[in-house]
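Given below, in the form of structure tokens, are the structures.
Just so it is clear, none of the values below were taken in a lab; they were calculated from the coordinates. Not measured: the values here are computed from a predicted model.
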Structure I
Amino acid sequence: MRLKALPLLAILAAAPLLAFADVPSPKIGQVELAQPLPLPYDVNANAQADVDAALARAKATGKRVIIDLGGNWCGDCRVFAGILDVPAVKKFVDAHFEVVQVNVGRYDTNLDIPARFGLEKPHAAPTTLIVSPQGKLLNADDLVALKDARSMTPQAVADWLAHWAAPAGKA
């Protein structure tokens, strides 16, 4: 009886890995980011309403949600936003994610957004949350991977995003 259970245990142990199988990353090549870099965070936005709307769209489309917590003062946040505007990255992100950019000021604004996903206030910018359409935080151990976006290539950012993109039909 124990020997028959081993293959089942192996399959069950691998299941979490299968849920996060990488989607092929777009090939970016050499690009120059548009200048000046974007100022992506609307200080007057209703962050709760924006997150709710992104989650509603995600439920309808089966996409995951990128919640980008940052501020216009942050160079890495602006570089990340610039990379999101690169046509090949934009096409990929639009196909796999709903995106909402949330101004967190100097870590003193809209802190109810990270708290909603069980997080204390951000300690790096950008802090990037990948959320399922059901509202589950998927990258709790990888929130600040883009905090050094200025030192990353657009391809490296696209590769990171591809890791978190849902394969077709799975969010």
Structure II
Amino acid sequence: MLRIDIDVLYTVINLLVLYFLMKKFLFGRIDRVLKEREKLIRKNFDDADAAKADAEKEKAAIEAQRAGIEEERTRMLEESRKKAAAEYDRIVGDAGRKAASIVEQAKTRAARDAEDQKKDTMDHMADLVVDATWKLSAKEGTPDSRLYDTFTEQLQKEAASAG
């Protein structure tokens, strides 16, 4: 037969009492601490997920802002290019008008100088002819004033028609 010794019975009872006491006082506290830690860890994970979602929203907002800034930069560059092209065209147009004015003035001055040169040449030729006429008249001995007057009138008519 199986005989249970009283010592074994006391050991089993002691173990059961010790188990219930530990369960009531020790395991309950440990279980509460573990549940609190689990809640804290879960809260930290939830906070991390919320922070990640906020970061994603902020990233999307920054990307949208960056795209807006890029569009603004492109628009401003295009506007600056248009202004620069207009200023370039204005400067080139002004330079062209000034060059045309300078060329026109040079042509006018050249024509006036040519006319002055022609007039000076005509005057010089008239002086030479007068001198030659006086010399010829002096050789013949009698100055012919009528020939001289006719010649000077003809020169004056030619000068008037040329001028």
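With percent of Cα pairs over 20 Å apart as the yardstick, tell me which of I, II scores highest.
Structure II gives the largest value of percent of Cα pairs over 20 Å apart among I, II.
So P(r) over Cα pairs in 5 Å bins from 0, in percent, for residues 69-148 alone, computed for just one structure, reads 3, 16, 25, 26, 20, 9, 2; which one of I, II is that?
For P(r) over Cα pairs in 5 Å bins from 0, in percent, for residues 69-148 alone, the value 3, 16, 25, 26, 20, 9, 2 is produced by structure I.
Assuming -34000 is helix-only ellipticity at 222 nm (-39500 (n - 2.57) for each DSSP H run of 4 or more, over all residues; to 500) as calculated from a single structure, say which of I, II it is.
II
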